[in-house]
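So, here's a batch of structures to check.
Values quoted throughout were computed directly from the atomic coordinates according to the rules given, and no laboratory measurement underlies them. Keep in mind that this is a model prediction, so the values were computed, not measured. Cβ atoms are built from the backbone, for glycine too; each structure is taken alone.
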Structure I
Amino acid sequence: MPTPPAPVDRPLPRRIALVGTGLVGASWAVVFARAGYMVRAYDADPAQAPRARAQILRSLETLVDYDLLDEPAAQVADRVQFCDTLDDALAQADYVQESIAEQLEAKRALYAELDARLPKRVLLASSTSAFPTSSFAGGLAGESRCLVVHPVNPPHLIPFTEICGSDATTPETIDTAMQLMRAVGQSPVHVRGEITGFLLNRLQWSLLAEACRLVAAGVVTPEAVDQALRDGLGRRWAFMGPFEVGDLNAPQGLGDYLRRFRPTIRAIDATSAEQPLELDESLIDALDADARARLQRPREQRIADRERALLELVRLSRRR
C-alpha cells in the first residue's frame, strides 16, 4: 500500500477562485463562503452569474431555515464576488477550484492557461468526476500543483470529497488540499492512484452495474433495487460504511464477518466477473421507460424533496 503524504508546514490558501459556476461551482461557493473565505467566481457564460448568485443565496437561506448556518445568508453571500473576466477572478488567488463542463479538451486548454498565468504557489484543483489529473494537466510545467478535488453534488450538503493527483503531483499539494478541505468542513480522502471512477463512483457504479445485471436477467425489478437501497442498505449506509457494518454484524468483528461470508462473497464476485455488463441500448431504453412510468412527479419537485431530505440528514448528523 502506498505511503500517505506526510503533513507539510505550508500556509493554507485563503483566497479562492472558482472557475465555472454551474450547480457544482455555485455549491462550492457556499462551502468556502460559509467557512469565512473570500471567493471570486467566473463563468465563461455571462448569463450564468445571476443564476449562480440566486442559487447561492437560496442555498444559504435554506441552511439558515434548518439552523445549519450561524450568520445571515446575505452576509455570507457577500463574500462571493462575481467577476466579468478570468483575470479578475484569478487576481491574488491562492487556490483555484475548476468546475467547468466535463469536456477534456476544454479542461486541457484551461489548465494550460491557468498554469501559464498563476504563480507556482497556487493550487489548481478540478471538480471532475471522470478525468484523471494527468489527462488534463499532463506535460504542463506546473503539473505538480494540479490535482482532482472531486465533490459529491451538492458539496455544501454532502461533505465527502475525493483528492487524487497524478504521479507528478507533489505530496505537499495533496496535503495542502486535504487540510483545506477539512478547514472548510468537508470530509476528504486521498485516492492514491489514478483509477477510473476514483473511489465514490467506482463503488457507486459497481453497485449500479450489478443492479443492471439483475434487472436484465429478470431476477428483480428496478423498483426492487431502489427499494433495497432506499429501505435497506441506505438506512445503515447513511451513517456507517460497509466495513463498519460488517464489524457489527459478526460476534468477533470484521475478520469474523469476512471469514463467515467469504464463500458467498467470492461466489458473487466470480459471477460478476464471468458476466460483464452489456449496457446496450435495449436495456437502457427499458430502464428509462420504467423510470418514466414510476417517477412521474415533476423533476423539480423531486430535486427539492431530495434537498430537504439531505438537509434533515445533515441536521440529524450534527446531533450525533
Structure II
Amino acid sequence: MQQLRAIQPKIYPRICLILLSFLCASCVISTDPVNHYSDEVVNTAHISPKKHTVISDSHPMALWEKSHDNPKGIILFVHGRTWSALPDFDLQVDGEELSLMDGMLEKGYGTYAIDLRGYGETARDKSQWLSPTKAAADIINVTRWISERHQNTPIHLFGWSYGSVISLLATQTDPSNIASLTLFGFWLDLDSDVVKDASNKALERRINTAEAAASDFIVPGSISQWAIDGYVEAALAADPVRVDWRNEHEFLSIDPSRIDVPVLLMQGEFDPIAPTAFQAKLFIRLKTADKSWMVISGGDHAAFMETPRPYFISGFSDFIDRFNP
C-alpha cells in the first residue's frame, strides 16, 4: 500500500515507550506478549449487510449496515487507501471468520461501514478527485445521519490505514456525534514535509492488481491462502480502479491537541506502514487524557482478519464499552 513520503524521525521505540509510561498516568499502553489467541468459533449465522444511500454535500454515499436488535453502541468503519468497505470489514469466505463487522456484532454492537467517493458502490463526484477535507466532511455528515437514526446516539468511529487519518481529521473538525475514536494502522508522520500537488496533476485511473490486494498480509501463517484469495477476489470485484487523490498535504492540518474524545490507538507488531515512532508522536500529542495504545502481538497491517483477530476484537470492544450511552 503506497503512502505519502515522510521524513523518518530518529526516535527509538523502546525509549518512546519508557517515556510514555511516565508521561501518561491516565492512559494505557498494552501488548499481548504471550501471543496466545482463543480458538472459539462464532456460531452466529451470516447476516447480509443492508445498503443505505446517504446524501453528503449533494453526493450519494453508499453506507452498509449490519444491525443488532438491541445494540449497546454503534460503530462506523472507515476503510483505507485502496479498497472499499465490504472487502475490508465484511469479508465472507467459506469456512473462515474474517468479518470485523460480524465480530463486533457478536459483541453487541450495531455496525456500519462507508464507501468513500469512488470506492465500492459510491461513485466519484464530478471532479473525479478525492481529497482529505472532502472525505472528512463526508464522514462528519454520515456520522450525523447514523446518530440521528439511533436517537442521537454518539458513534464509535474506527479508521483503518488511510481511514485513520481521515477519521482524525473528521473528529478534529466536528466531534459532536463521536463517542470514541479508534485508529488502526496509523501511518502519518505528523512532522513530515509533504509537497503540494502540481496545478496540472493528471488523473491516473490506475488498474488495481491482485498483488496489491494481497500485499497487507505479511506474517507467514497468520491467515490461510484460501482467505487471502477470497480477499483478493472481493477487493478486485469491488474496486477494479484505484481512486485518485489530490491535496493530500491537507492531512498535515491534523492537530492532535484538538482531539478531546477517547482514543484507542491500535498497532500491529509487524506492521511496516505504522512504525512505533509515528504512533508515539500521535499518542503523546493527543489532548484527551482517556487514551490507550494497544500493540497487537503477531499482527500486521491486516491483523483483524488474521490469527490475532480474537485479541483485536476483544481489545477494541473492551475500550469502547466504557463510552456507550
Structure III
Amino acid sequence: MSASWIHSFWFRALLSAAVLAYLLSTLNGREVWSSVTAVDPWFLLAAIAVDASTRATMIGRWVVLIRAQGDAISTWSASRIFFVSSFIGTALPTGGADIARAYALSQHTDNGRAAVASVAVDRILGVTALMLLAIVGLTVTADDAANPLRVVITIIIALTVTAAVAAFFGHSLTMRLLPIPMQQTTLGQWAIDTAENIALYRTRYRVLAIVFIQSLVVQGLRIFEVFLLGAGLGLTVDLTYYLAFMPIGLLAFMLPVSIAGIGVPQGVVVWLLQPLGISGAESFALSTLIVVLGVFCTLPGLFLYLRNRSRFG
C-alpha cells in the first residue's frame, strides 16, 4: 500500500508542490520574475538550438539500440514516438516519458520486453555518460567554493554508476533474488524476460560503444545548454563548474520524484549553486528556465499527436 502511494502521481505532485512552495517562501518572487524575464534572448535561442541538436542525437542513439535487437524501424517512426512520448511525459511524473516511449514502441514492433529493454539501456548509458562527465568536471575544476560538495557528489556518482552497471546483470540478480512463486507469475516472468533482453546488450560491444559515445555528446550538450541559460541570466559561473556539478542537477530531473521537473530538481539546482554565492532568486530562475525550455522543446510532439488524431480520428 505504502509503495503504491510513494510511486503514485499524487505523491509526486504533492512533493513537487511542497518543495516549490518552500523555495518560493524563501525567495523574493518579484526578483525571480525579473531574473527570468531579463534573460538574454540570443542566449535563449542558442540554448533552444542546442536542445534541438540534443534531441536529434538522442533519437539517433535510440534507433541504434532498437535495430540492434533486429527490430526494423525508420528514423521518422522513432522520431515521432520520441517526440509524442516526450510531450505526454511533461504531464506525467518524471520517467513517464520513458514509459510512454516503451509502450508506443511495443505497439510498433509487437515486442514489449525488447521495447522496454531498449529504453532502459538508453537511459542506463545516458546516466553513466553523465556521471563520467561529472568525474571529468571534478578533475578539471579548481573552484575552492566547490570543495564542500565534492564528497557528496563523488558518493552519488559511485552509487549511480554501480547501479547502472548492475542493471546489465539484472537477469541473474532477478533469478536469485525473486522468490520462485513470484517468478512463476505473469509479472515475474515479464520482469525476468525484460531483464534478459537488457542483458543481451552486454555482448554487443560495438553497439554499446556507439551509443555510449552518443550519450557523451548528448549529456555534454545538455550541460552546455544549462551554461547558455546561466550566461543568458548573467551568472558568472565557469563552464567547468557546470561540468562538475550540473550532472547531479540533471540527474535530479530524471528521478521519479517530481512532475515535469518542478520542485525537487529545482531545489537541487539552487543547492548546487549556493557555494558560488549565486542568489536563490537567480539560481531558481535558472532552474525555471530549464523546466520551461524542456517543455517548450516537446511541442513538436503535441503537433504530431494532434496530426495523428486528426488523420485517424
From which structure (I, II, III) was relative contact order in percent (Cα under 8 Å, 6 or more apart) calculated, if the value obtained is 23? II
Which of I, II, III yields -0.21, -1.33, -1.48 for log10 I(q)/I(0) by the Debye sum over Cα atoms at q = 0.06, 0.15, 0.16 Å⁻¹, as computed? III
Source structure (of I, II, III) for distance in nm of label points 7 Å out along Cα→Cβ at positions 161 and 185, computed value 0.4: II
Among the shown structures I, II, III, from which was the value -26000 of helix-only ellipticity at 222 nm (-39500 (n - 2.57) for each DSSP H run of 4 or more, over all residues; to 500) calculated? III
